[in-house]
Structure I
Amino acid sequence: MSAEAPAPPVRTDGPDPALPLSGVTVVSLEQAVAAPFATRQLADLGARVIKVERPDGGDFARRYDTTVRGESSYFVWLNRSKESITLDLKSARGREIAARLLGRADVFVQNLAPGAIGRLGLDPASLARRFPALIACSITGYGATGPWADRKAYDLLVQCQTGLVSLTGSADAPARVGISIADIAAGMYAYSGILTALFTRATTGVARTVDVSLFEALAEWMHQPAYYTAHTGSQPPRMGVRHATIAPYGTYTAKDGEEVLISVQNEREWAALCRHFLERPGLVEDPRFATGSARVAHRDALDAILAERFRALDGARAAELLDAAGVAHAPVNDMRQFLGHPVLDARRRWRDVPLPGGGTVRALIPPADLSGVTARMGAVPALGEHTDRILAELGHGAAERDALRADGVV
């Protein structure tokens, strides 16, 4: 039995000089998924992320649903460890406060609708003139320039534009990927781009801008099927949970109804599957199945053999035999099974994060473990929760803060 990984201590909100991005200040004018996902990675590693929100409701992702103790599941996922200040950036005083924040910041991140950032005077060129040490990161739909620069882009639109939807689903119908994959891809490239820009500034003194589009982020992930299509003349077919170019690779139903996915990647695994699971060693040399391309060409016959074998075994016994054969396999978990996954429990990946209305929610710690570093995992902010504190840091006294609030600036 393997020993459980020790649980790192739970951090409270606030700066921690031991975290690698301590001392880095990020101002974000963000909404929805892509930019908040990027800045949350920075916040968990110690950056101070000041999230600028509209006074009349803030980030619209706050209202996507109310499933997490009255809070949005999207917002809870994407916004822990941040500070929230409300600012009306359409007002002169709101823009003045934003400028003072940016004058103290290292990074500015935004993913507003096309044209909005320019109307506020916060486009990268303007910021570079006013704040030459500031790293400005823009996340757009189809790029800051080019023929589609003015188009709005949402996750599913980009899944369609990149061809991803045409590859996903069954032979009868395409399907969207079940998570916001284009947003997540763009957020991760923004995160790595910002880290690269911070390193470049630290080593050369040059602050470079970072531009990421949802379309180009997901387009990068589409290279393999694009190459396949360009060099074969036809794109990989939709196969449901099966693999278009590898066999056997898919799900089979055991005697007790459990769905089991198996994946055979090479000839050694194929031979082991035949001998130890199928108990038909003669199939190893069967010309229909002797190579990967042959197995794909005769997929229907191969699937029939595997389906018959799985029907003779319950899920647990099938798993034992597949383990003995060294063949990768997995049950097709639903979300409840994922939430109770033994690997996450044994490796102590869950932490409690405070919610705005009280109570906590379990959250997964960031997947990149840095030795000696414990992610912040701070609270999810209420709308405008840190407005007074941030304004006070900028020198606004109590009476001035009250006046700004009364005028709807904050």
Structure II
Amino acid sequence: MDNNKVTTSQELLARRERVLGANYRLFYQEPVRVARGEGVWLYDEQGRPYLDCYNNVASIGHCHPAVVAAIAEQSARLNTHTRYLNDAIVDFAEDFLREFPDELGNITLTCSGSEANDLALRIARFVTGGSGVLVTRWAYHGVTAAVAELSPALGDGVARGPSTVFIDAPDSYRRGTTFADTVAEALREMRQRGIRPAALLVDTIFSSDGIFRASPGQLQQAVERVRRDGGLFIADEVQAGFGRTGNDMWGFSRHGVTPDMVTVGKPMGNGHPVAGVVGRPALFDAFGRSQRYFNTFGGNPVSARAAHAVLKVIREEKLAQNAARVGDYLAAGLRQLATRHAAIGDIRAYGLFIGVELVLSPQTKAPAVELALKVVNMLRGRRILLSTTGPRANILKIRPPLVFQPEHADLFLEQLSQVLAQCGA
């Protein structure tokens, strides 16, 4: 190891902590200092490659030339807010809305998924007159004051909102309760507490809860019950969307239900900060007639061109189909590993969004928390990057860029097997 590099990185870490404080956290016990990215690879300042098996922000690959060109060209021409008439946002909105059911005919652009969920929540509460929101027990929906109260994954330091009711994620590995039943129970609790429901807000891949998908018909039944009680359904597609789960563009598509609103973000600009809310025009009209909403940077021409470039690449390179194909290949490889490594308790694979639950024993299903942390950091030492998820952080979260190929999967599987063997798992 180059001691000069270690010293330089330690100095940078000390400078970072001094000026950024405790709010910014880093991955890994030994942080990775990245200098550039290309495709599925990140490179450190010495040019060493790291296979990115985690990052869906750069979902179509790091520094995709089409997105880089769109940002550069528009930046050189004009960047301003949406109070002026400009082609970029309209061109994008018209094209983007073609990816949604016909009922969802409006979009409002923001800068982040947090802002998108915050706005969707405001619209739902205004239109329904209710305040109650149903979210899963380890959900993450953002960091604004309003949605942080709906994000128990942020930890105990953030209090649950007074009108928030938790529901169980559809955990097929540990829990027998159906998703529709847990929603029905939460609605009964709301009635008992005198709370009028505004919305069911779920990440359609239940990523923070452990990466799950409700069994057929369950989400549809849950939404019907919420709507009967006067609430709306908001599908948080910030992580599950843009072809991530394979073939379908959106996670909700597999469930046979059309949301009232859909929130999008993270991969929308391939790293450029752009997000939004898509929804039924009647909801936007009712809200817009009575309340003003303006986002200085949301929908600016550069962001709109970046998002449009991402959309075109997903279509032209058939990345949703690639996620299905390579995701199946990777899942098959993981199932082979499970026959040799007893610590692999469950594999939940949906396109290129995969959760591998590590357990101390297949019989007890006790979470292997320390093992998961060790595996992630040992893989980092082998220049393979991934993370964990779930309430106990014992689930490997595998979510590579959508351009991931079988040879990348093979490299990951080989290294994961070696690390598990080294851990005696």
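Can you spot which of I, II the value 21.6, 64 was calculated from, given it is Rg and Dmax of the Cα atoms in Å? Kindly include the intermediate steps, with their values, before the conclusion.
Numbers: I: 25.6, 86; II: 21.6, 64.
Matching structure: II.
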Query raised in the report: When distance in nm of label points 7 Å out along Cα→Cβ at positions 255 and 391 is calculated for each of the structures I, II, which structure yields the highest value?
Result: I
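Can you spot which of I, II the value 55 was calculated from, given it is percent of Cα pairs over 26 Å apart, for residues 111-334 alone?
Working: I: 55; II: 36.
Computed on structure I.
So distance in nm of label points 7 Å out along Cα→Cβ at positions 39 and 175, computed for just one structure, reads 4.1; which one of I, II is that?
The read-out was computed on structure II.
Each value in this text was obtained by applying a stated rule to the coordinates, not by laboratory testing. Remember, predicted model here, so these are calculated numbers, not experimental data. Cβ atoms are built from the backbone, for glycine too; each structure is taken alone.
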